[in-house]
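Below you'll find the structures, each written out as structure tokens.
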Structure I
Amino acid sequence: MSASENLIYTTAPAADAWIELGALDDLFDDGQCYGTIINGLKIGLFYIDGEVFCVDDICTHGNALLSEGDLEGYEIECPLHAGAFDVRDGKALCSPLLKDTRVHNVRIDDGVVFVQLAA
């Protein structure tokens with residue numbers, strides 16, 4: 001995850017906490033995909049038509065980072081076996097994927113991206 005950073009908290013954020021990731025322009029200055037780690041959880045963020053979507057970054061089929069895959073429209077393709085997920089709802093769209101991925105809430109306040117991790 002070349003554009004990633006590891007966000008570590010001394011105590012885990014509350015289940016409903018909004019976690020600040022950084023400025024929108026900084027996170028996506030190299031493209032539409034960004035991966036990071038929050039307390040050991042790898043998440044991938046995808047910037048599409050002015051909106052940011054967030055899913056678990058590890059493919060449900062293999063140990064690959066979705067944030068390093070190819071994004072076309074709202075579909076992120078796993079770089080390992082070419083399965084695709086819809087970043088809006090985490091739905092697995094094709095073989096070899098059998099399991100959806102988890103989706104996390106995102107909000108943008110004054111150009112700063114926040115994520116709320118799903119349980």
Structure II
Amino acid sequence: MTKSKWDSVFLSNLHYFYAKTDGTYEFPNSAEGDLLKQAKKEIEAFYTQENINEVICKAVEEALERRVPKQPVIHLTYSKTEAPHCPQCDVQVKEYLKYCWNCGQKLDWSEYEKRS
């Protein structure tokens with residue numbers, strides 16, 4: 001399968017901005033960098049047909065796993081107050097949200113309600 005025009009442009013831009021001389025890539029240490037890494041990986045896997053079934057199955061498994069409710073984790077914030085965080089991606093979540101706003105993990109607040 002040949003690459004689409006946009007996939008080729010995306011990969012060449014990644015190479016131009018983030019490739020190092022040894023052939024590896026150095027992405028920013030941020031959420032955007034993580035997205036770039038994942039996009040590069042997915043495009044390359046799609047066109048090389050390497051483990052395409054595994055990639056799809058893993059994505060489906062992760063999506064199904066996030067439907068199983070998990071207890072929020074309590075961490076101290078910078079202001080030294082306790083706050084609930086998503087057990088999947090560790091982002092602070094508002095109390096009583098059904099799903100994490102960042103990763104979509106379903107949240108179970110039953111134990112948190114008992115603490116109050």
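Only the coordinates and a few stated rules stand behind these numbers; no lab work does. Only a predicted model underlies this, so the values are computations on that prediction, with no experimental measurement involved. Cβ atoms are built from the backbone, for glycine too; each structure is taken alone.
A few remarks follow.
- For the structures shown (I, II), distance in nm of label points 7 Å out along Cα→Cβ at positions 82 and 98 is largest in II.
- Of structures I, II, the largest value of Kirkwood radius over Cα pairs in Å belongs to II.
- When relative contact order in percent (Cα under 8 Å, 6 or more apart) is calculated for each of I, II, the greatest value falls to I.
- Origin of the value -500, where helix-only ellipticity at 222 nm (-39500 (n - 2.57) for each DSSP H run of 4 or more, over all residues; to 500) was derived from one of I, II: I
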